[in-house]
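> Presented below are the structures under discussion, each in the form of structure tokens.
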Structure I
Amino acid sequence: MKIKSIKTHILKTNIKPQGYSQEINDCRDSAILEIESTDGVVGWGECFFNPATIHNIVDNLCKPCLIGRDPFQWKSIRRDLFLATVRDGPHYGVISGIEVALLDMIGKELNRPIHELFGGAQRNSVKVYATGCYRLQDWKSQTQIIDGMIKEISTYIDKGFSVVKIKIGFSPKEDAHIVRNIRAQMGYDFALAVDANTAWDVPNALDFASRVIDMEIAFFEEPLPISNIEGFLELKNKTNIPLATGEGMRPLHIFRDYLQRNAVDIIQPDIIIAGGFSALQQIQILSTANNIRFIPHCWGSGISFAATAHFMSTLDDGLPWLTAINEPLMEFDQSENPLRDEILCEALVCRKGYLEVPRGPGLGIEIDRSKLEKFSS
């Protein structure tokens with residue numbers, strides 16, 4: 001079996017405008033990679049991308065490293081991809097998608113799910129937390145924001161989620177007021193995390209943290225830009241709220257610095273940004289060695305959720321004589337995104353806050369080609 005072709009599908013769909021601290025989104029998009037073998041086996045991947053350059057990256061830089069190669073030599077191919085693109089990035093997001101697609105292809109050829117290529121599943125489903133509560137344009141006042149968030153969080157709890165993450169990063173005082181009202185009206189029977197999307201500096205982040213210190217915040221995500229590791233260290237020394245970051249990190253040495261310097265309590269790599277399964281495996285080992293929780297970010301299409309679930313299913317719960325054991329947890333974005341569910345012939349199954357790991361060959365999912373055409377950009 002040799003690699004015959006690679007094709008890029010740029011997808012885009014309009015959604016109801018939803019805001020977070022950095023911008024207002026009125027669409028969702030995704031870059032899907034389709035790699036086909038000479039035997040007609042197709043592997044699917046998803047990559048973090050710049051729409052203006054992705055075709056050039058794939059066709060001119062990556063394709064020469066792929067065509068005619070044996071997909072079972074995927075680690076050698078991955079190295080060659082980095083060598084081919086390092087002068088231009090390197091393009092971790094595209095390489096992430098290619099690796100996922102090659103492993104999907106290999107799994108299908110062997111008639112085995114991807115998790116078996118990494119030692120087998122330790123669980124059939126993975127605990128997930130719900131990400132939501134983006135600021136909708138209908139919410140004109142702080143009262144409407146609070147009421148809207150409470151209504152939305154209630155739907156997640158009704159679905160069985162025990163951990164919910166909301167968007168902050170606007171005004172420390174107003175965001176804290178929202179959090180306190182959510183707790184006052186909904187209680188403490190669920191874990192509440194907050195995400196500022198890198199909007200603040202240290203004084204603003206500390207201002208917010210001081211106002212919600214008694215609100216049992218599960219974790220405080222991206223209070224600062226990832227370039228400000230010194231700020232994270234200062235913030236960590238001045239608050240007991242667990243700090244999290246990592247979704248935008250790429251080279252392994254950045255993760256290493258955050259983990260070895262104990263700058264965060266939770267590290268959050270994304271499988272389609274950081275470098276695929278290989279990167280998640282490396283980062284997870286580093287996080288375990290430094291006793292820092294590993295909770296992957298995931299915000300893409302159904303492909304990235306399936307891939308992340310496969311990886312998370314391979315993690316064990318630790319040895320029985322270890323005391324500080326946390327159940328593996330990953331993100332499951334619940335905001336409006338037709339690409340999450342509709343491009344799959346069968347949507348991923350989530351029950352009572354647990355995402356079922358697909359059991360079929362490769363990623364265990366099938367892509368609906370009619371939806372690729374529908375959402376083609």
Structure II
Amino acid sequence: MLKLIKSLAISLFIIFPFGQLTRIPIFPPPINLYLHDLIISLLLIFWLLTKPRPKADNLLKPLIIFISACLLSLAVAAFKFSLSEILVSSLYLVRFATYSSLIFILSDQRLKLPIKKLLLISSGILAVFGLAQYLLVPDTRFLSLLNWDDHYFRVIATLGDPAYVAIILLLGLVLVFSTKVSPWLYPLYLVPLLLTYSRSTFLSLLVTILAYSIFKRKLKIILLGLLFISFLPFLPRPGGEGVKLERLFSINQRFDNYQESFSIIKANPIVGIGFNTLRFHQNQPLSHAGAGLDSSLLFVIATAGLIGLFAYLNLLKSIYSHSLLIKISLIALLTHSLFQNSLFYPWVLIWLFSLVGCELHRSS
């Protein structure tokens with residue numbers, strides 16, 4: 001059984017960089033299943049059959065509290081939305097709970113898996129995919145026909161969104177730096193990251209460098225940030241609004257999104273409108289962006305209320321305390337999540353929960 005679990009875990013990281021290519025549309029829309037959903041579900045089932053004794057008990061309680069807060073918000077939302085809308089919305093909570101099992105599965109001392117190496121391979125392949133897409137298919141505006149944002153000469157790889165590709169590459173860079181593997185990997189991650197033109201990720205990288213210099217008490221590390229900034233004026237600008245770092249359109253859109261978030265929070269401050277019901281609240285059932293807000297914490301408050309926020313911050317605090325690598329990775333994610341709903345993005349969840357499980361396994 002343990003060999004099967006190991007094989008499933010390895011297959012999870014093999015399909016990780018294929019992103020949206022593994023999406024399986026389920027009728028009726030907007031339900032989508034991913035191949036990694038099936039793999040993680042099977043991982044959990046087979047792992048439970050081995051009668052495990054998880055080593056991450058200190059994370060189990062905060063996870064249960066947060067999931068319970070989200071369930072409470074959905075129970076209250078049942079008075080506003082139809083049963084089918086509540087059921088569709090609750091599927092993401094099921095996904096979140098299933099993904100969180102990676103913490104416990106990968107911290108199991110019986111499994112000896114090179115999780116960091118697997119994460120580096122996965123993110124490295126994603127970087128290669130990004131570079132190939134930029135060189136071969138730089139104009140991806142045709143994807144707007146499938147309800148994706150249109151991008152021109154920006155790396156979107158297999159995820160369809162430059163900001164989310166960039167944050168995975170940044171997490172890969174953090175892992176490369178912390179594990180002190182070959183320095184030749186830095187350009188593999190850094191070049192496609194730069195070509196995403198994701199300003200939220202650029203800021204996250206600078207904050208990450210500053211945080212690392214503070215933790216390590218090595219101010220000379222800040223020079224890396226200055227070196228990164230020096231690259232920015234030399235980025236190619238072949239045309240289009242997306243490659244302009246001084247662009248204002250997306251900033252204005254984000255402020256509008258924040259205002260909408262505050263309006264929702266003001267009307268539903270305690271338990272929110274119901275976890276993941278935003279696409280129905282906004283009447284955007286098919287939009288890929290309709291289920292989120294441009295900030296993970298605002299998303300939590302708007303959909304699960306202040307109760308959900310306190311429960312979620314307690315969960316993040318519990319995760320944060322386990323290692324320097326997790327601290328730095330979480331700082332990068334929290335900074336990024338001020339501008340994107342990255343903390344609830346499926347590939348980010350897989351990365352974060354896998355990394356936490358790996359660090360718990362190492363420290364046990």
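Any read-out appearing in this document is the output of simple, stated calculations on the displayed coordinates, not a laboratory observation. Bear in mind that the values here come from a model prediction, so they are computed numbers and not experimental data. Cβ atoms are built from the backbone, for glycine too; each structure is taken alone.
> Supply the structure label, taken from I, II, corresponding to relative contact order in percent (Cα under 8 Å, 6 or more apart) with the calculated value 24.
Among I, II, the structure yielding 24 for relative contact order in percent (Cα under 8 Å, 6 or more apart) is II.
> If you don't mind, there's one more thing I want to ask. For the read-out helix-only ellipticity at 222 nm (-39500 (n - 2.57) for each DSSP H run of 4 or more, over all residues; to 500), a value of -21000 was computed from one structure; give its label from I, II.
It traces back to II.
> Which of I, II yields 0.25 for FRET efficiency 1/(1 + (r/R0)^6) of positions 256 and 352 (r between Cβ atoms, R0 = 30 Å, to 0.05), as computed?
I
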